[in-house]
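Given below, in the form of structure tokens, are the structures.
What follows is calculated from the coordinates using simple rules that are stated; it is not laboratory data. Note that the coordinates shown come from a computational prediction; the quantities given were computed from them, not determined experimentally.
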Structure 1
Amino acid sequence: MTVYLVGTGPGAADLLTVRAAKLLGAAEHVVYDRPSMAEIVALAPAAAHKHIVGKSRGRPALSQDEVNAFLVELGRSGESVVRLKAGDPFVVSRGSEESLALAAAGIPFEVVPGISAAVAAPAYAGVPVMVRQLARTLTVVAANDDPAYPGPVDWRAVAAVGGTIVLLTGRAALREIVAELLAGGLPPDTPITAVSAATRDRQRTVRGTLADPPDARLPAPLTVVIGTVAGLDLAWHTESLGRTTREHS
């Protein structure tokens, strides 16, 4: 039986792909990271085994090696296994590491792409990440200091590329990142938009500039957009959903 690495999109259950919902509805095992995925996990059959491997109340998260081993074990069970990954499995979601482990163990797997928060969170904040007249490049950065990454981010090189910069992790280091981008030549008035809990009922959008950035202590998950496009506010989400707040730092 195949292990399905399924992208769940930016958070809202109604943004799942048709294939993701179909596989989840037939799953015998569902493996997921956090309690906030409960709305999506609820789409699985009541009889399916639900396994939370991320940090939850009263228990620490499994290490990545432990998660890999658990998926291999479930893959050998002969039952249908759906591994839910936030956003897209191959964009800052460690689905690549899990697929490598499955491949090494000879376990069949399938990757089901999801909508990455790198584009969905800005969209729900009224920010198009690429506008031909404003930005022709999009740089997506995992900005935390995870030792598994090959080295520190050269923020001054990122600044030199210009265009749109999206940070998917690293909120604790936002002030330091901003300082490096300024040192790399980005103007102080470069717009910056932070989107907390995108697509959920509790979404918050806070706008500022590199000279006056949003408070990084906004609730996770936090997506940060930097560049000229971050100054746009199409505001479609406010009118259609009536459930987001938009603020200025």
Structure 2
Amino acid sequence: MWPAEASVVPSGVGAASGGPAFLPEILPAPLAGEAPELDWLEEALAGRPRAVLWRSAPALVVPASYRRYEGLGEVSSAFAARGWPVRVRRSGGGLVPQGPGILNLSLAWRAEGPDGGAGDAAYARLCGVLSRGLARLGLASRPAAVAGSFCDGRWNLAADLPDGPRKLAGTAQYWRRRGGRSAVLAHALLLVEADAAGLTALANEVESALGSGRRYDPWAVTDVAAEWRRTHGTAAPADLVDRVAEALCLAIVS
């Protein structure tokens, strides 16, 4: 069961590939507003790495670049009235949905600046945790761009299907520098038991209302439950979100 109070992995703390030693945390309740990710980044800058698994209340999250659309305020109000408030985040990328069936993982640690490939190294660390966690459940995944998916990028986590890769998770990162030190927050949004087609349709509605010209393909996205059925030939277990969270915690410390 998902914890009623914030919890941490009770057994050892590890650091894969000589990286930071994380103690994974699971936040108990879905966050209704903006996640305290910038606070975690500040802690990382002070030398306290964070690894947090969390969920969000329903929302449609867009990067700050979407403020260029004159209709953003009106669109935000219209979708908030439908139970899908539009929130603006600091990191780049594109529009992403949040809500039931979606699990977020935020890793924050002190690092070298993003020049010289450190940005890719941060994404590789994050995708490595996700891939190792899913492998514990018998599911294969890899970083890949997935044309037609919302918030597409070459550091998506994808499952390989006969007709090509489908997106399981999107990733983003945000850097902060102070006093000669740098810290990075690498974030992943993992679709576990999500209505991929419904969320894609909702994202398309927002883009259409904004007049952005973007349109997403529902077949470009999948979730862990669908990949469980495809791989194991059985329905996903009722406690799938809990199992995924546990597997990710173990992957973080391994």
Structure 3
Amino acid sequence: MEIWDLHCHLHGVPGNTPEARLAKLLEYADRMSIARLCVFMGMEWSYDPSPEKMRQDNDEVLRAVHHFPDRAFGFVYLNPRHTQASLDELNRCVRDGPMAGVKLWVAQHCNEAELDPIIERATELKAVVFQHTWLKITGNLPGESTPMELAELAARHPGATIVCGHSGGDWERGLRAIRPHKNVHAELGGGDPTAGFTEMAVRELGAERVIYGSDVGGRSFASQLAKVLGADIAESAKRLILGQNLKRLLNPILQHKGINV
């Protein structure tokens, strides 16, 4: 099976430079036969990055993927609280650069109006939008989004290609929240490899809307692959989840950039 990993970070990985950290990730990925990685957010995380920090993080990812163009894709990290700066970064890194998607984390709830121009521009550029979501029993971070909020955003932008990061953590609730929105895909990364997660995602959404991601270096490739390889689903569904779905979602923007995969 050709495996593409949607969810990779330079943070938490050994190495003093972006390219050294990506090289280390690829060393681990080779052990697991993972062909391609999507990378975002720079070497050190910021929950609410300033425009300057956004640019620094994105420059680090650009530097890393420049060294491994046949193995890694970059996603531009944006903060909707700085909407114009985010649009500028989106144009710099995706329209005028090699990046293929957008990463949104916890600075702003994703159902807020500030996201609308970002999602509209990402849709125009054919970029995949990856939105972190979680449902914490102890309470979410101040700007942290839920799958329910992502469903609101998706309803406003039915033409956008959106991925629900972590499927909300509390995946039984998260999967049901995004189920009506055909433009939203469930991502399996992060968390322990709990039995039933992937099976429910396939049952509720169809295998075409489920995508493997690891969340390295916070999690291992092996533990997250186990969610798919150990699932009681058809081999054809595993192929879709492990690579074919992500390849299909990225293909429009990659073709636009002249990248054949």
Legend entry - Label whose coordinates, when Rg/Rh (Cα atoms, Kirkwood Rh) is calculated, return 0.95 (choices 1, 2, 3): 2
Inset, instruction - Please state which of the structures 1, 2, 3 yields -7000 when helix-only ellipticity at 222 nm (-39500 (n - 2.57) for each DSSP H run of 4 or more, over all residues; to 500) is computed from it. - result: 1
